[in-house]
1. So Rg/Rh (Cα atoms, Kirkwood Rh), computed for just one structure, reads 1.08; which one of P, Q, R is that?
2. As an exercise: relative contact order in percent (Cα under 8 Å, 6 or more apart), calculated from one structure in P, Q, R, equals 36. Which structure is it?
3. When distance in nm of label points 7 Å out along Cα→Cβ at positions 17 and 41 is calculated for each of the structures P, Q, R, which structure yields the highest value?
Structure P
Amino acid sequence: MFSRSFQLAKQWDLFDSNPVKDIPRLKFNNARERYLSAEEAERLRLACECSSNPQLKNIVGLLLLTGARKSELLNAEWRHIDLEKRSWKIPLAKNGRGRHVPLSQAAMDIINQLTKFDGCPYLLPNPLTLKPYSDIKKAWEKARKLADLEDVHLHDLRHSAASFMVGAGIDLYTVGKIIGHLSIASTERYSHLASDTLMAAAEAGASKLEVNWSN
């Protein structure tokens, strides 16, 4: 905070140097590792169905199925959805680059039943204003409480989407491309999940062999 303050002061010609520039910054790991299980995802779906927000179930479902960021989905427009190619074009992502998100059949099932409002370009608008939701915090908090998942944050749906793909045997590079990581280093947090998948494959192969080599 001090360093940033002095940087701004220098830019504004209020101070001529940054006296804390060379002081090493403490490193800390603020990465959460909370992934939904399939059973928890089903509980969340049922809770979202009970919400007074008519779009919550669709929003939460698509976040979990695409790994997109909340802001990307809330501002998505129909013109960016290619129903034939089952692709969603995100024109400008957080990393400053656009990307194409492949849409699974489950995601397509949600999109195909969405209501299209006349004169409204948005995929998931507030039906009352026909504008994107600025936030869904209250509806989300009620749903996660009803599902007994109060430790789950909305952003954890993105991590859960990645964990389900890794658990299905998809490599980290591909998962990173889908959810919009600029480098493989950002996707490395899921490497232990990939190890679990490889171990499951090794165990499956050993059980198929049906030979007890320890005798």
Structure Q
Amino acid sequence: MTKIKIVLLDDHQIVRDGIKSLLSDCVKIEIVGELQNAYELLKLLNTVKPDIILLDISLPKMSGIELSKILSKDYPKIKKIILSMYTSEDFIFNALKTGINGYLPKNTTREELLKAIDEVFNGNEYFSKSISDTILKSYVNNAKFGNKVSDDKLSNLTKREQEILLYVVEGMNNPSIAEKLSISVRTVETHKTSIMKKLNLNSVVDLVKFAIKNNIIEI
């Protein structure tokens, strides 16, 4: 079995110990380094090539965001997951600009951390729900909505799916959409799953990006 090689980067020993404890019984994960600042990591990368680096934003000497920028340029194959107490919009978007692959708050569960590691290792992005909601809200707050979905771009979607797509990118949750359309929440979920599949998307964040790109909403 191919093991996922991970480096932990956090300036607090107790945090690193906690993460190690959470991951200790996962046979497919191998901790290949635990460090407290960016310079130690860059030195380690001369000899060790991890698959994923779990890093905090707040680090001594060089921030996690500055480090992520360097890693994206010099070590593009190494994946980066931010694990931080800083979850405001500014921090998230500054991190996104550096090419991170995932972002989780420090109070995340063991199950979600393992899921994030697995998703990122397999070439996907992973953002916790609270992080995704922040990204979505920012897109929506800065967007101007179009009146209809472009038929040439979304011809594979049914009329109902097009309606639900617009409500989703407007920031409405499943119960609100269900009430608006007089259908069940389960039906809304089924339509959303179908939309994601037809558009080859993995998350609501991807859906909003798609909507912007295809002029369903315009920044």
Structure R
Amino acid sequence: MLSQIKKPFLLGLIKGDLPTQCFQYWLRVDYPYLHNFVKVCALGIVKADTPEDIEIMLNHVTSVQNEMLDHEKHAKALGLTREDLLSFPMGPLKYSYTRHQLSTAYHGSLADTQASILACQWGYGEAVKRLIDQYGLKDNNPYKEWFAFHSDPKHREGFKKALDLLNRHAEISTDSQKTQIENIFMISVKHETMLWDEYYNMSEWETYNT
């Protein structure tokens, strides 16, 4: 997490000087990512064997839907429509991240599925908390509503439920399964960390002449 909050994108957000085009890029690549997140959770629901686990996955879906609405709010303020958010291709790393999560949900267990999305559920809230603690948040920061959303305590409640699910399943997993869960989680952590650079650099796919 320390490496994440040193990223230029996050520093730009907390200082209020992140270029608008970088924020627009984040909106346009993160919105379809959230669509994919819902699909991942839907597969988690299919693999859940208890009402408790189903409820946790349903809670994840509700949280993501709320986050999509927040994206739409920011987009509208910048003159972007929902269709604009859906028409922009994800960058290479963002696309890789969605494939990692979706493939894990298709082929793995419920614990694997939860491990693949945990870094996202954990990272934003933790980064926001550390940034505000370290730098403070000025009233005139143009991104203060972004911070308000991601610092909402209700997100922490969903994260705790995610940890509870993962811990319960880890207790009945073999050593090999636990190693797989850890590897899945760490791949997601690496994506989350590297993606802050993709947002700041507004990375796009290279084009080739055919």
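1. On the way: P: 1.08; Q: 1.03; R: 0.97.
Derived from P, not from the others.
2. Details: P: 21; Q: 14; R: 36.
Going through each structure in turn, the value belongs to R.
3. On the way: P: 5.6; Q: 2.2; R: 3.7.
Largest one: structure P.
Each value in this text was obtained by applying a stated rule to the coordinates, not by laboratory testing. Here the structure is a predicted model, which is why all the values come from computation and not from measurement. Cβ atoms are built from the backbone, for glycine too; each structure is taken alone.
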